[in-house]
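In what follows, structures are represented as structure tokens.
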Structure I
Amino acid sequence: MNYEPVIGLEVHVQINTRTKAFTRAPYVFGAEPNTLADPVVMALPGALPVLNKEAVRQAVRAGLMLECKIAERCKWDRKNYFYPDSPKNYQISQYDQPICIGGAVEIELPGPSRNVMGAHRKVKLTRIHLEEDVGKLSHFGNASLVDFNRAGVALLEIVSEPDLYSIEEVFAYLNSLRQSLTAAGISDCDMEKGQMRCDANVSLRPKGTTTLGTRCEIKNLNSISGVRNAVQYEIKRQARALDKGEKIIQQTRRWDAEQGVTQPMRTKEDAHDYRYFPDPDLMPVVIAPEQVEKIAKTLPERPFDRQRRFMQQYDLPYTVTSVLCPTCALGDYFEQALEVYPKNPKGIANLIANDLLRELAAAGRPDEGALPVCQCKIKPAQLAELVKLTDDAVITRQSAKEVFAEMFAAGDDPMAIVERKALKQEKQDDGALEQIVRDALEANPKAVEQYKAGNEKAINAVKGAVMKATQGRANPQTVAELIGKLLS
């Protein structure tokens, strides 16, 4: 392609608050339609907005997580437009004095392979502002129904610079943004529940130039795959038009997932079309530096910072840290287990990344995904104890798998399971183990012959026979040493 795409994203994220942005009306996803509205939401005469302090605090936390400057003074504006799901015919938002200024989202691009870390860079942000959400329209043939439950919910709009240049960067940006916000508990960012939605501004320019082309905005994308597919289509659409000598018209478009195309909705508005003016019912907000410092102390470690620390401090491979660190709860689980048994971070990390995540995925529901680690019956201290039992050769690695399965099912302590099932490794002080190994060698002459011919894996048949004869209680290292001794 002779063009370079330039992409900017406006991501809308619902904040985790019990009540809405400017009223005490509650909000929970999935409630009966129109049961969570009140006079403020419906803009009834005499109803006045009152600012939700927790929404402001969470907005500041989001800004700090994304390296923004927190404004000492921000104000509220009315963004005027008519739409059926906006009862007031305006939205309380922020225009020229947002709560968070600048900032960046660190992204990781695909590496040369899945086992190698890719290049990192920071995508610049323009601003983050706080506003209220609108209701939800459902369309049925020639009719539409409106549900005002969502109207008034506290919403962050995170606006990037036109600083993304490929589909891969868009994908990485949205994933990184979601990981940072969920780590801090600011939002669950569940796109299926409408907690995270995206508008994408796409333009093309000839390769090697710096002047931005005319952009088109794709509205209300509600899945990462939807963003990916819509942006990819729009890039190709604009490229075809430019190749034909056509002029790109600045407009708002919608994504038709069934047809796989973007379609024009309206000519793109500019800010003056919304007739912004300060909201007369809400006072500006002043945020003192000491308040910002206090809020900063409540923040978790940023996901990529944590990943780099895990690799350096615990010598964990990239493949494992890329599993542990995107989910804050999983990284916390690992470090809590490590506090109990700090001698083997790799053993604990591998058990979580492989066995635990596999079982959590199997225990989840198809419509909800894997079981969250917070609902796992195995506590971090129990998992650490299991690794220690294996390291101390109290049980074999094969027995550890059996113990782990019972721990996951019932939540019992590993030592209790070991004693109940008599899984402790037996100490063979009287030569009994050596005799078992001799018998296994005599019973598997073909394996011995293949081993002596250079096939080292062939001897696994002898090892398996010994472990079967000892009911899995023999120490595998001792068995291997005896086999080597007798064969030499």
Structure II
Amino acid sequence: MNRIPIVEHVFQHALANPDKKAILSIDREITYDTLAKTVNAYACFLRDAGLAPQGIVVARATNTIDYAVLYLGVHLAGGVICSLEKSSPVSTITAVADQVCARLVIDSEVEVDGRGWRRLRKTVFEDAANYMDAEQLPFPDLESSADILFTTGTTGVSKGVELSHKALTATAENLICGCGYTEDMLLAVPGPLNHANAIRKLYTTLMIGGTVSLLNGLMNLRAFFNMLDLPYQNIACCLPPAMIRLIFTVSKDKLGDYADKISFIESASAPLPEVDRQHLCRLLPNTRLIINYGSSEAASSTMYDCNALPGLVNCIGRPMPNSEILIVDDDRNIIHSSMDHMGLIACRGDVVMKGYINAPELTKEVLIDGVLYTNDIGYIDKDGFVYIIGRKGDVINVGGLKVAPGEVEDAALEYPGINDCICISAEDRISGHVPKLLYVAEEEINLREFSSFLATKLESYKIPKQFEKTDRIARTYNGKLDRKFYRKDLG
């Protein structure tokens, strides 16, 4: 099949199924026909506003139909969209616009103040209204840049990941293959659209011709369950691990009431704790429960269906069609890996980024000859399944023995009363370093009994030697454990 940009797929669906609902939000909806016409009109507005081919547009992303039109409109106009978190302060927007050499900033608060970019107010449908009769613009080239996604900065400075239209389409193909997207599907996307995980689900659903339900996070669980009650028999959900835990905490086992309607739940952005994975499998035995491994730099590289192949702890599945997984040593030489001979995960294929925007030296640190090198420790078994143990910088060295904090956290979360936790390294006079567990619990925990429980799950050197109760565990806005916060906190 010949590849075409995501926005071109939208226009094809508008011709084939003009009245089909493309996007739903809390208070409105839009069909494919109206979406395509409004996207073209807004793209024409952007052209008249001075957006040249490959010009960069910076905007705060909101989980709204307006932003979906803005996103696709920038693509159709030949521009590159740089999506920022919706609550980003004006100072951040200004700094990013300068960093990426933006052409336009779409925001109602930012002041231009003689800078090298133009400010437009975020009035998408109003701006498009005067261009609804304009001729259709040509579609962008696959090799041209499409998106700039800023990483969360949990492992260092936040960087702008530059992605081509080819990478977006290849990512969507991986997701369609790995999750089983279909055109009759309603996909719930509660995550922020400036984050790679959420925006990829939006454009993949539009590529296949399905319907997207944009939710504003999961703090309003009633809206989430109202969406599940809609008259669709094929519903899917994009739920990062933190959102899955929130659903379990607030609504207990209510998700199981929809076992016959939910075709798949896809979880990415952070590791899914084993206890939550097992609970999902019990509640939704016939649902595809997809673990999606990737990054802002290389999307949806592997996928694993927990229900189809249960019991593969730490497995992230097999590589997807547009991705190749390599295991390398510290010198980046490819190795034949196994459980007893692990290395670092690397990826190559059409899903890989072009590089970090305006940062060639940072790009060279991770991307060489099309291969993206990560700090994720893992291996590939004899059946081609990829396993990830943790990140290189997070592994705790206990007298020469290596402890993956994720394994400790998985075990701790199985203990009754532990609502959340993080395992970090703490200094020790004898061993040098030992595991320390920070945990959240409503009631007091008997630490002697807790340690005895962990001893049934872990080798002795992996059992935390220090415990600390805390009110909350630091996480990034997209739900990852913020290990950098604790390294900083420890000095």
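Coordinate-derived values only; no laboratory data. What you are looking at is a predicted structure, and each value in this text was computed from that prediction instead of being measured. Cβ atoms are built from the backbone, for glycine too; each structure is taken alone.
State the single structure among I, II that was used to calculate helix-only ellipticity at 222 nm (-39500 (n - 2.57) for each DSSP H run of 4 or more, over all residues; to 500), giving -11000. Kindly include the intermediate steps, with their values, before the conclusion.
On the way: I: -11000; II: -8500.
Computed on structure I.
One of I, II was used to compute FRET efficiency 1/(1 + (r/R0)^6) of positions 60 and 220 (r between Cβ atoms, R0 = 25 Å, to 0.05), and the answer was 0.40. Which one was it?
For FRET efficiency 1/(1 + (r/R0)^6) of positions 60 and 220 (r between Cβ atoms, R0 = 25 Å, to 0.05), the value 0.40 is produced by structure I.
Cα extents along the principal axes in Å computed as 73, 50, 44: which structure among I, II?
Attributed to the structure labelled II.
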